[in-house]
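The numbers here are math on the coordinates, done by the rules we state, and not lab data. Nothing here was measured: the structure is a model prediction, and the numbers come from that model. Cβ atoms are built from the backbone, for glycine too; each structure is taken alone.
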Structure I
Amino acid sequence: MAGRATIAGAVAASLPVAIGLWLALRHGLPPIAAQPMLFALQCSGAVVLLALVPGIEAVAHERLFHRSIDPLAGADSPRLVVNQRYIQNTLEQLAVLLPGLFLLARYEPDLRLIAATAIVWTLGRWAWWVGYHIHPLWRGLGVYSMFLGMVVLLWGVGRFGFDLAGWAGVAALLGPFALIELWLFRVLRR
């Protein structure tokens with residue numbers, strides 16, 4: 001249980017900072033005049049370059065210069081394992097974030113929302129990575145990035161559902177997800 005408290009403390013410490021930074025960027029950046037879908041694509045490229053590629057490079061460099069060059073030799077350092085987990089988790093989170101960025105571009109005319117989301121999400125991935133290297137429980141410093149990606153995707157899918165069939169469309173798309181989440185919380189807390 002102490003582990004959960006550490007992660008919760010890290011999340012509690014970082015979440016207000018992340019929200020404040022997102023709001024500061026959203027309102028402080030100059031207006032962005034660009035084609036929305038192209039801008040979402042550009043932000044997606046920047047997110048992948050800045051959040052995923054450094055992890056891939058970290059693993060590649062470690063494999064190249066250390067005993068772990070043979071991945072089957074069992075010589076992976078804890079640092080390499082953390083970097084691999086960072087890559088895996090970042091890939092998973094990109095699958096949530098990227099469609100959300102495009103849905104934001106579709107439904108929100110103020111492109112600063114996309115920029116703020118991409119920047120804060122990327123900083124969250126870095127915080128998750130650095131925190132994990134300090135101690136696995138400190139990855140909670142960047143957990144807010146998972147929350148941010150999920151919120152953006154849920155909002156975008158909800159807007160899509162509303163376009164399709166009003167509130168019934170929202171319920172049809174978000175309802176099953178909410179039920180699965182409730183079931184997971186119930187089953188996994190036992």
Structure II
Amino acid sequence: MEIILTYQGRVPGQKRTSGNLDAIWRMREAFHRQLEKLWGKAPFTILKDWEDSDFAAGAPDFRRARAGCTFIPFYGRHIGICVSLEIQLLTGFPAQKSVLVAGDIDNRIKRITDALRVPNVDETRDEVSGQRWYSLLEDDNAVLSLTASTGTYLASDDPTEAFVFIRVRPIPVALTADNLEMAL
């Protein structure tokens with residue numbers, strides 16, 4: 001099933017700093033809220049069923065623990081379904097300026113993918129300890145294809161303001177009777 005995720009806000013372009021990590025967590029939270037609405041609903045019922053069965057009968061334990069949090073990725077190699085991502089990054093900028101003025105585009109796309117995956121240990125935050133987080137991806141290896149495009153975000157003249165549109169398409173890597181519905 002194709003999923004569309006969106007985000008409106010700051011998408012940092014530079015390498016990781018504490019301010020950029022905060023921005024990544026704001027994106028992660030926005031994606032979490034959207035994915036939470038899908039948890040336990042078709043075609044993701046199998047993930048909830050596996051978790052409810054305490055991963056009986058060889059069901060893959062896809063949960064990831066980080067700094068006292070439990071992260072629930074929807075896609076990854078453990079689940080047998082990876083993804084193709086199409087990311088459209090719309091940025092605000094003053095009239096008559098090149099889209100490249102908005103910042104380092106490849107790093108901005110990388111920050112978006114960082115927010116879509118379970119964080120690495122060095123990317124965790126103490127203030128979210130004990131919470132359950134839904135993430136799109138187990139890790140970067142779950143992305144088998146990525147295309148990105150940029151455009152003008154007409155609602156803003158601020159080059160740091162962005163609107164992100166992400167189309168997620170499943171790609172089966174280990175198809176089973178259990179995860180078949182997720183691959184469609």
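Points worth noting:
- Calculating relative contact order in percent (Cα under 8 Å, 6 or more apart) for structures I, II picks out II as the one with the greatest value.
- When mean count of other Cβ atoms within 10 Å over residues 49-56 is computed for each of I, II, the largest belongs to: I
- If log10 I(q)/I(0) by the Debye sum over Cα atoms at q = 0.07, 0.15 Å⁻¹ is computed and equals -0.20, -0.86, the structure in I, II: II
- When FRET efficiency 1/(1 + (r/R0)^6) of positions 81 and 105 (r between Cβ atoms, R0 = 30 Å, to 0.05) is computed for each of I, II, the one that comes out at 0.25 is I.
- helix-only ellipticity at 222 nm (-39500 (n - 2.57) for each DSSP H run of 4 or more, over all residues; to 500) from the coordinates reads -28000; which among I, II: I
- At a computed 6.5 (mean projected area of the Cα convex hull in nm², for residues 65-136 alone), which of I, II: II
- Comparison of I, II by FRET efficiency 1/(1 + (r/R0)^6) of positions 41 and 153 (r between Cβ atoms, R0 = 25 Å, to 0.05) - largest value held by: I
- Looking at distance in nm of label points 7 Å out along Cα→Cβ at positions 89 and 145 over structures I, II, structure II comes out largest.
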